[in-house]
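Some structures are shown below for you to check.
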Structure 1
Amino acid sequence: MDTRTSTKPDERAAAGSRWEEQRSFDELGRALRDETFCVVDLETTGGSAAGGAMITEIGAVKVRGGEVVGEFQTLVDPGTAIPPFIAVLTGITDAMVGGAPRIEAALPAFLDFARGTVLVAHNAPFDVGFLRHFAEQQHRAWPRFEVLDTALIARRVVTRDEAPNCKLATLARVFRAGTTPNHRALSDARATVDVLHGLLARLGAQGVHTLEELRTFSSRVSPAQRRKRHLAEGLPHAPGVYLFHDASDRVLYVGTSRDLRTRVRSYFTASETRSRMGEMIGVATGVRGIACATPLEAQVRELRLIAEHKPRYNRRSRFPEKVHFLKLTREPWPRLSTVRKVLDDDADYLGPFSSKKVLERCLAALHETFPVRQCGGRLPRTPSGSACALAEMGRCLSPCDGSVDAATYGALVGRLRDALLHQPQEVVSDINARMAALAADERYEDAGTARDRLAAFVRAAARTQRLGALSGCPEIVAARKEDDGRWAVHVVRHGRLAAAGVIPPGHDAHAWVSTLRDSAETVRGGPGPIPAATAEESEKVLRWLESPGVRLVAVEGEWTCPLAGAGRHLALYDAASRSRLDLVPFDQRRDVRPVRGPEQT
C-alpha cells in the first residue's frame, strides 16, 4: 500500500497554472479553490459488486487549489481468480495481487486518506458504488462524502465537435492531460485530475466558482444570467420571501425559502431547470428579500404578495379571489346555488372550489342524494307553478306545483344541511350503493362518474369543516421547538396568521408570548369557512398546527371538527382516484395501462 504526499515540480507548476485562472473570483459559496478533492479510480474483476465482482486496485489523488497534496495506491487481493480478459485489459495478474491486502484492510486505509474531501470519479456511480458496497458488507459507516462525476460534468461542458464521447481517454486528449489513461487505477486517477482541472477552468469562464454552482451547473444557463449572481449578495441566510423585479420595479416572481441567499443564488446556477425561470432571470434587474421569523410566516407572506402583485412568472395562487362556493339558501323553499362570494345572510356554504368542474361534480352528488329543487329564483310560500322534467323523473320533490308540504321539504333540507356541515354518511352510502349497482350492470363509465362525484363532495366537505373549525376560533396561540432548539410561536386569529416570532434565548417565555399577542394583527371574523384569509393561507396554518411537536399555548373559542364528519372519509378520495381499474374487467380496459406485477417491473 503506497500513500504519497508530494508530486513532481513540473506537475505542480502545470496544475497550478491551470488553477490560476480561477484564483481571483468573488465567491458566493464554498470556493472551489478552497476545497480538497479526492479523485479516485478502481480496477475490478467485473462490472457489478452486487454480482460478485471484486476490487483489484485502488488509486487516488488528493488535490487542493490546483496542487496535488497526496496520492494513494494499493493492489487488492480479490480472493478469486482474475478473468483473463480483465488481466489483458488492466495488466493486473493473479501473481501481482497474491501478496496484496484484502479489501477488508484496503478500504479502511482509503477512507482514512479521503476523509473530509469531496470525492471525484469518472463515471462516479461505478467507483463509489463498489466502495459503498464493500463498506456495507464490512458494516462500516460510509462517510458523508459529496461526490462529483467528471463524466457528467463533461457532458454539460464539452461539445460534440470537440469530442465524440466523454470517455476518460477522449477527455484526456481534449484537455491535454499529463498522464495517459491505461486502465491502472493511479494513472487513471491522475488523468482524471487533469480532466477535472480543465473542466473547472472552462466553467470558471462561465461564472461557476463555487462547489454549489458546480453541482448544479447546466449549459442551459447563459453566461449573462450567471453574471447576475451578485443579485443574491445582499440577502441574508434566513427564512423569508424573495421578489424578483424588473427595471420598472414590476414584481416578476415571488418565492419563499428557509435560506433566502442560498435559494436565490440557485437561480443563477441552474438548479432551477424550468425554462420560464431562465426567461425571468434574463428580465430581472434586482431581488428584494423580506426576512421572516419562521418558515410559516414566509409561506403566508408569499401567498399574500403573490395575490397582491400577481407576478406573471408565478403560476399558482395569483387569483385567490377566483373561487366558487356552493350555497344552501335561506328561503321558504331552499336550494343549492353556485356563488362567487360568501355573504352575511345566515346561509350555509360549502367550499371554496378553485375548479368549476369539481364544484359541478359535488353539486351533482348532492342532487343525486337529496331531491331538492334545482330551478333558479325564489319561490313564494305557496307556489302555483307546474312540475318540471326533474319532478317527472322523481329527482325533485317539486314544491313548484305544491306536490310536497313545507314540513317534508324542510326535513329534506335539514338532512342536506347536516351532510354539508356534520355527517356526510347519507351521501357516501347512497352513492356507494349506486356505484355497486352500476358496476353489477357493467355500466362502468357511469360508475366512474358516480365515484368522481362522491370524491369531489367528500373532499369539499372535509375541507369546509376543517377550515370552518379553525376560522371559528377568535385566537389560537401555538408553539413548536425548532431544529435549532428555539421555540417558534404563531398567533392565529379566525384562520389568519396574525403574528409570528421566535422566543429569544434567556427571555421569559410567558412574558414574551404575551407581548407577541398584544402586538398581533387585529382580525375580525365573518361568515363562511374562510372569513379573514384565503383558503391556501388557512390550510398552511392548519398543516403547521397539526404538525408533530406543536403545543397549544392558548385557544379562544372551540377548535373541533365533527367526529362523524367528512374527514373520516378522506381516504376514500385517494382510493377513488386509484379505483378505475378495479371497476373495469381487464379485457375492457382501453384508456389506461395495466398495472405491472413484480415480474414486469
Structure 2
Amino acid sequence: MIKSVLVANRGEIACRVFRTCRDLGIATVAVFSDPDAGALHVREADTAVRLPGATPAETYLRGDLIVRAALAAGADAVHPGYGFLSENADFARAVADAGLTWIGPPPAAIEAMASKTRAKELMGLPPLNLADVTPADLPLLIKAAAGGGGRGMRVVRQLGYLDDELTTARAEALGAFGDGDVFVEPYIEGGRHIEVQILADAHGTVWALGTRDCSLQRRHQKVIEEAPAPGLGPDATAELHALAVRAAKATDYRGAGTVEFLVADGKVHFLEMNTRLQVEHPVTEAVFGIDLVALQIRVAEGDALPHDPPAPQGHAIEARLYAEDPAADWAPQTGTVHQLDVPGVRLDSGFRTGDTVGVHYDPLLAKAIAHAPTRAEAARKLARALQRARIHGPATNRDLLVRSLRHPDFTEARLDTGFYDRHLAELTEPGPGAHHAALAAALADAASRAGRFGGGWRNVPSQPQVKRYGEHEVRYRLTRHGLEVDGCPEVRVERADPGRVRLEVDGVQREFTVTRHGDTVYVDTPSAGYALTAHPRFTDPSDLVAPGSLLAPMPGVVARVADGVEEGCRVRAGQPLLWLEAMKMEHRITAPASGTLTALHAAPGRQVEVGALLAVVQEADQA
C-alpha cells in the first residue's frame, strides 16, 4: 500500500493530486523551484523539498533531484502530473530503480507512445521528411515529439518562415520537456479535436471512458473542453473507443492515458497518445462519477478494475481561466491574485488570494468545471458562474470564456479548431457596461474621500468633478437634489459608498461592488467584472512614448534577436525582430511598420518588464 506520494510537478495539478491523497489518507510531498517557494502546492503538502536548478524552467526537469527528494522525504511513490517529466521513460525507470512506486504507465509504453514520431510510426503514419517538404505540403504543423500543451507547436503557411519556426519550436520543446526533437506533418484545418480517456490495469482490463471534445483552442492549447463530445453518433464513438483500446493493448498499457484524434470530413485521424493524466480529466470524472487520480493510485498498487466502467451521466464542460489578454494576441499577464472566487462550480486552481502569477510558468489560473443533466444546462451553468466570478489581479480571459459558451456556434455544437481564428474579434469587443462601471468607480472614490454623500452642496453651481478611466470620462457634481451625473440622463444615483454603489439606469437598479488594490479599481456586478485604472490629472512628459517605439507586451527574457537585425537596418511591417520567452512559450515580436530600426535595446538573456522599450522603428515616410 502506498503511504506517501511525491508529486513531481507544481501548481494546479499538484494541488489536485494532493486533494485525492488526503481523501485516501496518503501523506504528500511537494517539490519546488525558487520562484515557487511560497506557492500554494508547497503550502498544501505535508512536506516540501527545494529543487535547485540552473533556471526555474529546468528545475522540474531534473529527475535525479526529484528522486533524491522523494527518498529524503520518505515518500514511497511518485505521481508525475502532466507536462515536465510526466512522459519521460527514463524518469519513470529512475523512480522504479530507486525502489519507489511509479504512478503511471510502464516505461516501455511511455517510450512507444510519448514520442509522437515513434507513435505515428507504430500506427503506420510516419511524419514528413523535412528535406522533402515543398510548397505543395503547406500548411504544415510543427510539433514537439516529447510533449504537448501547445509547446513546440507552430503552424507554417510560408516555407520562408519554416526555419525560424523550427528554431522556436525546438527551443520551446527543450525548455518544457527537456527534449528539443520536433517533427512536421500536414496541418488539417477545420477539424474537431476529439479524445478518448482510457484506464487500464495490470490484469488485462482496459476502460474507454467516453469521448471529450477539445476543439476550442488558442495557439494549439485547449481552452474549453467537454464530455461527451457532442454530435458524434454511436458509430463514430465506437470507432474511436476501439482505436483507443487497441493502442492501449498494443503497448501493454497500465494507468490513465488519453488517445487523441482529429475528426474531419467524417474521417478519423490519429494524432497522439498522451501517457499521462490530461488537464481536462475533470469533465470525465464528472460524467462517470469517478476520481481518476484515486484510480491511478489503486492501479499502481496492483488493484484490478471492475470489468466495466460506471455508466456515464449527464454532460460536463471545463473552461480554463488564464492570466492573459486575448485581445492582445493572447499575451500572458503577471501580478498578484487579490481575489479568485468562481461560485457554484468545481474550481481546480494552484492559486489563492495573495499569490503571484510570475513569468516562469504557464499562466493557467484555474479550471472551472460544470456538470448538469444536459449540455445546454452545463454551458449555461458554467457561463453564469464565470460571469458572476470575482477575479481581481492580472487580466484574464474570463469574458472570452463567457461569450464563447454563449456563442451560437458553441451552443449549436458547430465546433472545430478554427473557432477562435474566426470569432476572436467579436468575442473580445469591450462590454457595454464599462462606462457605468467607471462611473461607479468614480463615485466610490469620491465617497471614500468625502464620506457618504448627503450634504455639502453649494448654492452657486460649481464645475463638475472629472475622472477618467481608460477611454471613459466621468463627470458628476453635488447639487441640492443630490448627486447628478453629467452626460448620462439615464442614470440616477441611489447610493454611493466607498465599497458599494447603486445606480438606477433607465429605471432599473444596478448594484456595483467596488474594490481597490493599488492603482487598479475592480468593479463587480452580477453580470460582469471590470478592472479600471484612473488617469492622472497631469501627465509627466517623461512618460510619453516616442513614435515607433516597440514596447514589451509582457514580462520575460529576450530569447534571441533575428539574424541581420541591428541598429540602422531596414525592416518591413510584420517582420520578426526578436523573440521573448515567457511562461515556457516564445512570443514573436514584429516590426509595427516598415522603416529603419533606429534603436535596439534588446539582447539575448535580457530580462524585461511590461512596457520596457525594446526597439524603435522610424517609419519610411518619416525618415
Structure 3
Amino acid sequence: MNEEKGYYIGNLLVTANEDNQDADIDIYDVIDGQQRLTTLSLFLLAIWEQAQEWCDNGFDSSNTPKDIKNLGQLQGDIRRRLLINEELNNPRLQLLDDDDVIYGQLLHVLNEDGQPVKAPRNRTFTRKYEYIRGLFRDGEDSTIPTVNKLREFYDKLINITLLQIEVGNLSDAFTVFSSLNSTGLPLTLVDLLKGRFIELAQRVAEESKDSVLKKWATFTDIFTSNNSDADITTTTQFLLNNYDAFENESTSSTTKGKSLKQYRDIIQQKYRSNVDYLQEIIDHAQIFAQLLQIQSHPSVNVNQRLSSLRRLESTQAYPLMLFLLTKCDELKLDDDCITRVLDALISFYVRRNITLVPKASNIRARMLKLVQDIRGSSDLRGDELVDRVIKELKELSVSDEQFATAITSDGMYDKNAKTTRFVLIEVERYLNRTTNTSLFDKGHPDNLDDYKANSSTPLWSIEHILPEGPLTDYWRAMIAPDDPDNAEDILEQYKHLIGNLTLTPYNSNLGQRPFADEDHPYTGENPYQYSKRDYADHGHFVGLRQGLAINAHIADTEQGESIETKTDWTPADIQRRTEWFKDQILTVFKFPALSMTGKQGTITSSAEASR
C-alpha cells in the first residue's frame, strides 16, 4: 500500500509438470514460492468478497452508484485470474491435500449465488484467510474503506513484480537462490530435498508424483504442531542427525551446506537399489520425534528416560539414540537394554552439565565414532552392545571423585539451572521410593514436571533459601553476624550451591523473607506469609515445611533438629546439606552396572543393573 506499482516480492522457482505435453496451457510444479502464490490468491479472493458485499448493500456516503457499478468488471477480472476458463472446479492454483480442499471450499464464494462453503475455522489455512479478509471489511477501522481505495490496492496487487525461474534440474537451485538478493526467504535444505525426492522417485523408481507428495506431507507433518506450518528448523535438525546416524563415516558432524550434496547422492543410490528411501526417512523421523517428545515411545520406562534426556539438553547424543532406537530389533535390544543405555546417558549428562567436562564438540565426535563402530560390527549386539556404550560413557565422563568435588565446591545453579532443577526432582523421587514417603499420592499425583497453564514456565521452580540478593539486614546478620559488611562475599560463595536450593511453586512469594520470623511466629493462622519456613496458603504449608523429602534435610537431623523447629540458616548449614546432596546424587546418578563380566562371565539381572 505504501509502495509504487511494480513492487518486487521475490522469486518463484518452478519446474515443468510431467503432464505439460498433453495440456492446453503450461503447467508448473512450484518448488519455492508456494506461500507467496497462495497468499496472493487469498488477497484476490478477499477483494472479490468485499466487492460483492458492497454490491449487495448498495452505495452510501463513501461509495457512489458509479463506484458500485464498476465493481462487476473488477470481480470478472478476479475470476479470470483465480479460475481456468472461469470454471470453479478448475483453479489455477492447486495446493496439497487438506489445504487444497479448504481452498476449494473458499473459492465457492465465486459461485453465482455468491455464498461460500463454510471451511473449518480451526485450521491455520482458514484463519489466515479470515485475517486477510478482515483487512478489507467495511467500517471506520477498515484498512481499505472505499471502492476507490480497493481499486487502488488491487491495481498495485496485480502489478507486483515476481521473478520466475524455471529449472530442469534441482541440483543448481541452492546456488541460484543463494546468489540472488531476494526479499523472500532462501530455499532451505528441506525445500531442496523435497525436489530431489520428487525428481528421483519419479525418474528412477517410477513412482507417481502424487504418491511422493503424499509421503513428503507425511514426513513434514511429523514435525508440525496442530494447525501450524511445517517446522523447518526441527525438520532440518532431524535431517542432519539422520545423516550422522546412518550415513556419516566421519567423526565431524555434517552441516546444512554439506548435507545437500550428501543427501542428493544418497537419494539416488537408494532409489537405484530399489529402496523406498522416503519411507525410510519417515520411519527414522518418527523415532526422532520420540527423542524430541513430539511423539511418545510405546514403553513407559523408555519414554520417561527420553523425556529426562530432553531436559538435559543431550543433543550431542541424538545420532546414537536415533540409531539404537531405529535398529533395536536388528541389534537385539529389548526395552530393558534400551532403558539401561538411556540411564547411562542420563548419568553421563548430569555429570557433564555439572562439571562442564567434556566439551560438547568432543561428545559429538565420540558419539559418532561409537555409532560407526556399532554399524561396522556384527558382534555388538544385545547386552554386549549395552556394556560397550556404558564403558564408553564412563570413560568419557569425569570420575566420581571429580564429580563429588564439583558438587561440593562449585555453584551448580549458575552453571546449568535446568540440570539443577532436574537433579532436585530426581533426588526427591529417589527419596520417595526408598523411604516410602512422599508429598504426593493418588489424590495428589506427582506434578513436579508440570507447567503452568498455557505457559512454558515450570510449575515448580528453584528456590534459593539464602536469597540471591540484594540481602536484607536479617540475612546479613544471619550469614555474617560478626562482619555484616562481608555478607555479600559470603553470599557469592554459597548461594548457588545445591545445599541452598529447593523446589517450590511459590518462588516469587518467598523472595527475601526470613528463614523463620521470631517476631511473628506461626501459631496456626492461614494464610501465613512472614517466613520461608512456615509460609502457608489455603490451609497448607507451601514454604520449606511443604513436605518435600529434600526439605527434611534442611535441618541437621543428626543433631536432633527438624524442619519445624529449625530457626536459622547459615553457611555451615548450606555446606552440610550440600555434602548430604552429594551422597544422594552419586547414588542416583551412578552408571548402570555392566551386564557381562566377559564372554564367559555372568549376566547381571536387569533389576540390579537399572538405577
Among 1, 2, 3, structure where helix-only ellipticity at 222 nm (-39500 (n - 2.57) for each DSSP H run of 4 or more, over all residues; to 500) as derived comes to -7500: 2
Identity of the structure behind 2, 9, 15, 18, 20, 18, 10, 6, 2, 0, 0 (criterion: P(r) over Cα pairs in 5 Å bins from 0, in percent, for residues 108-259 alone, calculated), options 1, 2, 3: 2
With distance in nm of label points 7 Å out along Cα→Cβ at positions 204 and 524 derived as 6.4, matching label from 1, 2, 3: 1
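Where a number appears in this text, it was derived from the coordinates with a stated rule and is not lab data. The structure presented is a predicted model; accordingly, all values stated were derived computationally and were not measured. Cβ atoms are built from the backbone, for glycine too; each structure is taken alone.
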